[in-house]
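Novice: Pasting the structures in now, so scroll down.
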Structure P
Amino acid sequence: MTTPGPRITALAGGIGGARFLRGLLTHLAAAYPDGAGSSTAEVTVIGNTGDDIWMHGVKVCPDLDTVMYTLGGGINEDQGWGRLDETYTVKAELAAYGAAPDWFGLGDRDLATHLVRTRMLTAGVPLSEVTARLCERWNPGVRLIPMSDQRVETHVLVDDPTGALTDDGSPVHTAIHFQEWWVRYRASLPAHGFVLMGLDEARPAPGVLESIRDADIVVLPPSNPVVSIGTILSVPGIREAMRSTSAPVVGLAPIIATAPVRGMADACLAAIGVETSPTAVAAHYGARSSGGILDGWLIDTVDAESVDCTEALGITTVAVPLLMTDLPATAAMAAAALDLADRVKARP
């Protein structure tokens, strides 16, 4: 007889979120086996689409695709993004034509996904339904939903890369797409802030609010707290749903000591005036008891001395190893997150 598993909703960005989710599914398959190699748990993933971009006429959804490919077995493990056994014939041909931009490389296999997505979007199919259809091929083991069907794109305020100055000699500020800042400039241009274009017209995609409301546990994987999780929370209605759900909300710190586990989250945190530390990120999210969204927070064992400081915020905090060195280590992280959720639920 199988044991019913929990309903888990996760808010996720790209690589860190996808790898954590793979560990979560591994843990759930062992803890709540369904007899067919999977689990009886139900996992819904709300994916960040603020990184999305139209490139060479096709719609690219980097975070959705990274989750889909990682959980579906098609990811380039070395990169953490893009397709396994990728080729770049189309990229080379575009370069030969001098087609700009040349800093964003679309692989041939990956391009097929974008072409199929674009064809459906152009036909009027909403992104949430497009994503569900793409997942029929990859069978990721989760229900993957974009945060919104509406177009929301993250732009970064930076000093003009040309060095242009105002009349008083100060740098001219300009907004560039997040992908240009992240991929082309590797976040080397100091960011003065982030602007979410289209946010005023955005609303949660079908199933997003329900998955948060009806969950047994809500998890924030170790994704970028500013341009991944933060972007999802910015969609009208989602932050409020996180605050009002009856499920415990637990997160995993994307910072170990004073450095991001992966990527350039430190540059994003600096842009909004948040220190690069696990306690500062927890404070940025805030405790639900004080109007924030967190009930529990996992930090790495090297930051164990910060447990008391984070607990003082009103967030139940536990120190465990948080490096996703391999699948068993990641599954152990996921198990710790679910244990923390149980601890929060048992709290008076």
Structure Q
Amino acid sequence: MRCKGCGYSLWNVPGRTCPECGRGFAPSEFEFRPNTVEFCCPRCMQQYYGTDKDGLPVPREFACVRCGAACTLDTLVLRLAPGATDDQTEVTRIPWERPGVGVFRRFWATAREGLVAPVSVGRAVAAGADAWAAFRYCIVMLSVAAVPTGVAVIIAFAAFDGFGTAGARTGGSAWRSSVLETVGTVVLSTLGGIVGVLLAVALAAALATVALRAMRAPAPWRVVWPAYAYSLGPMAFVAIPCLGPYCVSTVSVIWVLVAVTIALIAAVPNNVAKVVTATLVPPITVILLAGGVFALVVVPAINNAAAAAAALSAPSGAADPEADEPADGDAEPTGDMPGLPADGIAP
């Protein structure tokens, strides 16, 4: 059990504040694996064990069997059970899947973990994550990344186009038609981008899963897919209107790839080299496919276009050297013709 503010170990701490940073805490804020934590009476240190699904003692309020002191869950002193380690006690859960928390808080807490704590993401998906919840989070994250730029484009176009049509008699109707057309185009482009990136993430997770199986380091889809989906936190930077897609999208994609790799290393331990190889398979596949399309489609098209341009630029009436030579029967008269003097003037 560690402080949610600074990570300080809170075992055997009788107070309800972190000794390192002073942040308040309560045992009820944590989830533990059953029978891995001792809940001790603050007066006599009599031990009790958590047996419910959250690893907490039942009931939450009781009288100590040794000293009779009134005990409640949040007044007990917690310590590790004999033979248990810190990593074996606390249940790590993706914030997006925590019940009883607002959507906004769950979303940004999950995005923050994808940004700076991919190890926590990996441990959580290894312990068990909901694939459909990861799908919903992926859609929300991609929408947050794409929608601000679409809205900014619509506003900018409406403003500038409105200035251009302000002085025309039919400017109002022309402006409305133009804005509606722009809105439709932007909405379709935004939806297409969201769906396209969603499919790309799913395909990358599928390729990584196949690669791990091929290397005999099998990881189930329920682990690989949430690791990819919940590591999309760096995509939040793309939400910067207009600048995000052009200035930071490449950095965000690289950041996501690194976060996914770290998360899968934590989720599939003892297979670091295989995990790194598996996460590199999707981008390498894309590069090879792009190179093949360029070599087989783009380069021939460029060559054909260049040949056609050269043929069009050549003069249509090119001179034929043999065409200018007179035929045998059309020889020009010379001074040696009979009946004429040498100078060709008749007497």
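Derivation of every value follows stated rules applied to the coordinates shown; laboratory data play no part. Remember, it's a predicted structure, so these values are computed and weren't measured experimentally. Cβ atoms are built from the backbone, for glycine too; each structure is taken alone.
Novice: Which structure, out of P, Q, was distance in nm of label points 7 Å out along Cα→Cβ at positions 45 and 125 calculated from, if the result is 4.3? Walk me through the numbers before you get to the answer.
Specialist: Numbers: P: 1.9; Q: 4.3.
It traces back to Q.
Novice: With relative contact order in percent (Cα under 8 Å, 6 or more apart) as the yardstick, tell me which of P, Q scores highest. If you can, show how the numbers build up before the last one.
Specialist: Values: P: 18; Q: 14.
Answer by largest value of relative contact order in percent (Cα under 8 Å, 6 or more apart): P.
Novice: Say we calculate Rg/Rh (Cα atoms, Kirkwood Rh) for every structure; which of P, Q gives the highest result? Mind dumping the intermediate values first?
Specialist: Numbers: P: 0.97; Q: 1.40.
Comparing P, Q by Rg/Rh (Cα atoms, Kirkwood Rh), the maximum is at Q.
Novice: Match the computed value -10500 of helix-only ellipticity at 222 nm (-39500 (n - 2.57) for each DSSP H run of 4 or more, over all residues; to 500) to one of the structures P, Q, and report its label.
Specialist: Values: P: -10500; Q: -17000.
Only one of P, Q returns -10500 for helix-only ellipticity at 222 nm (-39500 (n - 2.57) for each DSSP H run of 4 or more, over all residues; to 500), namely P.
Novice: With FRET efficiency 1/(1 + (r/R0)^6) of positions 53 and 253 (r between Cβ atoms, R0 = 41 Å, to 0.05) coming out at 0.60, pick the structure among P, Q it was computed from. Mind dumping the intermediate values first?
Specialist: On the way: P: 0.90; Q: 0.60.
That value comes from structure Q.
Novice: One of P, Q was used to compute mean count of other Cβ atoms within 10 Å over residues 141-148, and the result was 24.4. Which label is that? Present the calculation step by step, with values, prior to reporting the outcome.
Specialist: Values: P: 24.4; Q: 20.0.
Structure P accounts for this read-out.
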